[in-house]
1. From which structure (I, II) was helix-only ellipticity at 222 nm (-39500 (n - 2.57) for each DSSP H run of 4 or more, over all residues; to 500) calculated, if the value obtained is -7000?
2. Upon calculation of Rg and Dmax of the Cα atoms in Å from the atomic coordinates, which of the structures I, II produces 18.5, 55?
3. Comparing mean count of other Cβ atoms within 10 Å over residues 145-152 across structures I, II, which is largest?
4. If P(r) over Cα pairs in 5 Å bins from 0, in percent, for residues 89-240 alone computes to 2, 8, 16, 21, 20, 16, 11, 6, 1, 0, which of I, II did it come from?
5. Compute mean count of other Cβ atoms within 10 Å over residues 33-40 for each of I, II and report the one that scores greatest.
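Nothing in this text is a laboratory measurement; each read-out follows from the coordinates by a stated rule. As the structure is a computational prediction, the values presented were derived from the model and not from experiment. Cβ atoms are built from the backbone, for glycine too; each structure is taken alone.
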Structure I
């Protein structure tokens, strides 16, 4: 049975989209540590030098607004499973909120699996979506937009995850993604089949895909916030069999090698 005393410390998860930050002319963020549903608000101006960037696995769902005054749009975006092109329009201003891992806002009229690796028009999913889109676009500043989105999100409950799914999320994030399905079987007392079925029904992801996303985020965060992190040591800490395996996996999920990403982040500092 799940451990009733396990603390779900998922608020400490550092969920980022590094290419959104590196490719933006301006990037702002506001953490929401007291919220049980949201991780943070963010905004950026899409660079005039490119019309696209890369989204990487983060295990989260985002509500994203394109605040272009001539043709504003609002989207629900699900985590990709590997590095994926994310189209942004040059010079448009975007505002978004990222939900915590495992939190599915109950404003989607579809199977949760349909959200994964997709960007869906909010207007097709929520009645009256044009009202929040107008409020966000008309708000004068970042905090005004955050308040409007927070009020909108607060109207909806999050889809209820099972206690088992919440325990798996907690164990995976606490292990920084370095955990095997057999470890989860041993820790929870449930069979692999039950774990897989329950977790996928609740989140749209398999435990393996979620663990992969969290391990990706752990690697990106560690490299971004440490100038001299030895990549061989990081590979070992995250449970990779060798550095070559770590390099292959990182490139598949982030689109560049760990060494190239480390060089890019150094240039930004």
Structure II
């Protein structure tokens, strides 16, 4: 069902590496903003997140949203936008049918307005947690209201209102945390989604198979692959950007345990610098 899967980078931000993983050195690095393109045999062109876009500069010009840009200094050029990168793949922005939103932080949704015909798929819990946020409260939660298209509510489908794989929670290899659902995004088993809250409320991971390889996109449940491999937590400063530290710990431990039991699954944090090279080695 998945005919094509591409790992793309929509800009990057600078931050202190150690803040995100206490075992890392105290140095400033570039954290790439990965997003993902999928061609589905029946559902067409799909994005998972969008990375940054030109809208980032427009929407963060004035206070208090300018604080977002100062806290996470951005490296981005126009050709890195999801829209331009898809055009190089031969896909028009108007042809993108679905965008799966893992969570509503700016580096994951800044390009939504570039795709006028896309249906948005996300957790209702995630949307409800940010929909009324403006000003400093929005910035504190990594959310820029201006990134959402005005017709967002007309185009969104919430995972909680669609089909679920309840039996997989009880009887499968435990993709979901205990007591939670595995959501079947399209009802055909091609994309599965589970709650990975903590970094953001209602953050969702996406599980898929491509060329006989099982892939779990875990969004920002870990900032890098060492985070889930070693179950390594951020420092106290790094915790300031978390929505819920207790839930972050729970999600990270769940991924860590899953990884140890399912070493054939490629687990992909959205900001890990290893990801692009791994993808090229696996699928080039």
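1. Comparing all candidates, it corresponds to II.
2. Label of the originating structure: I.
3. Largest value of mean count of other Cβ atoms within 10 Å over residues 145-152: I.
4. Computing P(r) over Cα pairs in 5 Å bins from 0, in percent, for residues 89-240 alone on every structure in I, II gives 2, 8, 16, 21, 20, 16, 11, 6, 1, 0 only for II.
5. Structure II gives the largest value of mean count of other Cβ atoms within 10 Å over residues 33-40 among I, II.
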